[in-house]
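These notes open a run of structures that come right after.
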Structure P
């Protein structure tokens, strides 16, 4: 038995241990409903459904038998990596090293599987706005930013969204991120975390809180260009619909909103100087 939700397939078959498949599927469904209860989450689901010709399946991490010591980690795996990679971009491994044979992506999009087991992560905290500072302090002191089960699942769904769109570009490691895709996944998850009153994560190396935890600190200007501004700008060009939606989310931390704000300010300055 599987559960279908918002175009996603939750499949608990093959789960190791004593947890029944139906229990696993209900746990994942609960997390998906929690995500969909937010503005950021609804924007993500709408983007996933725009490309429903490709299947996104969620399965337990324990069934992912091809990743050796990483078998219990959450991850998203495209069925066809060449189709998942951006068109005409060189095929790269996650560490930025090239595939043999000078292969390039087709950008046609691929079915994908999210390997994820909720029990491997902290259960989502229900946080009132007035408790935000206390919870943020706790998560930052424990270095658990972005580490709760719903945040981890959201992160992997962002990867899945990019894979079904055929937009994956791994590139080279920069500024604490293994590649460009990890920056984008952490960026969008951070906005979701902020909307649910939790602190943003700093990088893909660990689970520290982002020191630049305000829009102005994280993205003070668009010029001169930085890795942050260039990657956010690229995301906006590639995925206009979800960027516009998330750019209106009234979270405390929302660098996409800040990017649009800086663009407007730049246009105003240009008009005044013309």
Structure Q
């Protein structure tokens, strides 16, 4: 009973977090800026290889050490960009969830004030993420049981890292803690409300997947109906999926902030209570 109640509460919180994003559309704009800057960095990373520039690709067609260093720098920049705008979302979410009315620049100013720690954490998170990606790729290149074992160990490592760092940004940005203290607090807080953390993330992901599936169906239908003007349908699909991804990612950060406040205060933010969710109990507030 308790397990299914946890699933239900996490699913409910997912929908409420998405409704919070509707109240503050600047959060979606934050995600668009983050995505655009990350895309620019990815293009910059890939162009030397695409153009087969001598400093990037040697005579055998392999990446040079200079280019590998350039790619690593690009990954770090992307990680810092994502961390910065996620921090801005958490800052604005915190204002909204504690009764304030955030403005567009509030989150940006808060993130800028913590830029030094955001850069440090972005580098650490980016390095760990890149190492996990390399290990996963190496595991796929193995054969037989060794490949399965390596992939399982890599997945366990990624899961442990995700759990330990789930609340890193709220502790860094809202409480102003250093990296070490934030990591300790994040780990402790995650295991305090682990069920809601996992199910809220799954719930938001499933809702986003549903919307993207609907958009994809409509897109293919439009492309078939429009004939020579098929590109209009494709453009509709691209814009729709981009908005959905931004909405989902913003909602995930809102959920993290809400869970952070719940873990700190023992009660859900008032906006969640107004929508029928109090202390992770469903239904009316008197139930």
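Computed from the coordinates by the stated procedures, all read-outs in this text should not be read as laboratory data. No experiment lies behind these values; they were computed from the predicted model shown. Cβ atoms are built from the backbone, for glycine too; each structure is taken alone.
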field: If helix-only ellipticity at 222 nm (-39500 (n - 2.57) for each DSSP H run of 4 or more, over all residues; to 500) is computed and equals -28000, the structure in P, Q
entry: Q
statement: Across P, Q, volume of the Cα convex hull per residue in Å³ reaches its greatest value in structure Q
Comparison of P, Q by relative contact order in percent (Cα under 8 Å, 6 or more apart) - largest value held by: Q
task: Assign the value 1.00, calculated as Rg/Rh (Cα atoms, Kirkwood Rh), for residues 13-172 alone, to the correct structure from P, Q.
output: P
field: With distance in nm of label points 7 Å out along Cα→Cβ at positions 61 and 189 derived as 1.1, matching label from P, Q
entry: P
